[in-house]
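What follows draws every value from the coordinates through simple rules; no lab data is involved. Please read these numbers as outputs of a predicted model, since none were measured by experiment. Cβ atoms are built from the backbone, for glycine too; each structure is taken alone.
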Structure I
Amino acid sequence: MIRAIRLEFRKMHRLRTVRILTILVVAVAALSSASLFSGGTKESFEDPTATPYAALLLTYTFMAAMTSPILTAVLASRQTDIEHSGVGWTLASTAGYSPGLLCRAKLAALSLILLPALVIQSLLVIGAGMFAGIRVPLDPVPWIGYTVFLFLVDVACLALHIWLASIIENQLISVGIGMLGAFVAVYTLLMPGVISRIIPWGYYAVISHAGQASTRATYITPPYAWIAGFLLLVGIVFTLVTRRLERIER
């Protein structure tokens, strides 16, 4: 498994995966922070009752929900499409790397670069708030919690798209589903929570640590049990489907 992960990192270098991820991280941070520099927003920076950091986290949640499904689809598709080029699956099998093992290695490798990227993304958004002039003390707990859960849901979506990309050679289908997922993720932010919990991309709304209360944003506590159940289910399903790939001839 460790050798397979190292192999995936070498493929990433060739595919310029880190460069693409860096561009998207900066873009999401910039979009999340754009409203900070409007005149009306600056008036709340020194008013604790206005909760400017909660409002910033809410905007960040919206932008992450809009972009993360596409990001995971693109990363998974690029990392898997290389196997469809030529006879990648067959060559890997002759070297001792079965399709199922490769899929699990791809998930592990992409997760390892995604974690620091999301941490940097969150720090960039917070840093933009400080640069813009927010003087209200920052409560780091909701930000840490949201970043952790955003990473975990992204990993779950990566697992889905790696599996799709492995069984469907046309990568436009996997990316197209990611784009549809982005639309669903944003829409579920406006839907009742019970609906969001039965849609995979709805968990980008479920993990939100900020919400709207009357005329201002406020921190909220997400349903941890539902999130844990969703992640456990995805983990079990991904393990089963990748083991099934071991028995498929490539």
Structure II
Amino acid sequence: MEQRDVDGHYEELAAAYEDHWVYGPDHIPWISARIAEALRLSPADRIADIGCGTGLFAREVARTVQPEHPVLCADPSAAMLRRLGAPPPSGLTPLLASAEDIAEGRAELPSEQLDAVWLKEAVHHLADPAATLRGLAQRLAPGGRLLVVMLPATIRYPLFRSALDRFEELQPDPAGIARHLEAAGLATRLFHVEHEVRLDREKYVGMVRARYMSLLSTFSDSEIERGIAEMEAAHPESVLVFPDRFAFVLGARTGEVGTASA
């Protein structure tokens, strides 16, 4: 997908983004807790959420970890960052910048080095993942950790067939991302976490119609409507139940990568 399509997608989605991404009351706390566990976050860490969107996960991490330094919330979409609020909540610092801006030193950070960085479902937008992840690894302090949270190569979402097929065509392989972190000099581990989603079918149909995944922005309105009809025929049940599974690719600037439960 071209960058201008991604930019336009998130500009349009920003106002309703949180409605579309919060599957249920436990969704954000669950993922945020897994991120905090994987990165072994402590209040003393200098933390960055790169590709933060509206700050859904950064807000939750700041609430639970209570960091001494505000969590850096970086995103290339001004519309997304505006959803943080003006002024932003205590514990968060917005930065209008892409992962590439940070990796290549074009963005001014509050501190030269970071202790813990995560990118959630943003790596597939990188034009050159190897170079960008290498640049981000270079921003880590000794002992610093970098976590890439991404969907696996295949998903079991109740989407229409052509969307699932296109996802598999476009989605990077988590094993390849792990190799990029290893090449950047990080001790690397790949593991998966999963929980069950139970979602009202009509809510999910609305999310698809709003193109809650950037993947869906590659389909026309008529294709989306045909896809929704296919979904409704395949899933007549009123509540959809499906696994939400993520690949966690964790790299550290030490010889040891901490443990985390799957």
**Q.** Origin of the value 30, where relative contact order in percent (Cα under 8 Å, 6 or more apart) was derived from one of I, II
**A.** I
Q) Computing helix-only ellipticity at 222 nm (-39500 (n - 2.57) for each DSSP H run of 4 or more, over all residues; to 500) gives -11000 for which of I, II? A) II
Q | percent of Cα pairs over 20 Å apart, for residues 118-205 alone - structure with the largest value, from I, II | A | I
Q. From which structure (I, II) was mean count of other Cβ atoms within 10 Å over residues 62-69 calculated, if the value obtained is 22.9?
A. I
(Q) Please compute FRET efficiency 1/(1 + (r/R0)^6) of positions 190 and 230 (r between Cβ atoms, R0 = 25 Å, to 0.05) for structures I, II and give me the label with the greatest value. (A) I
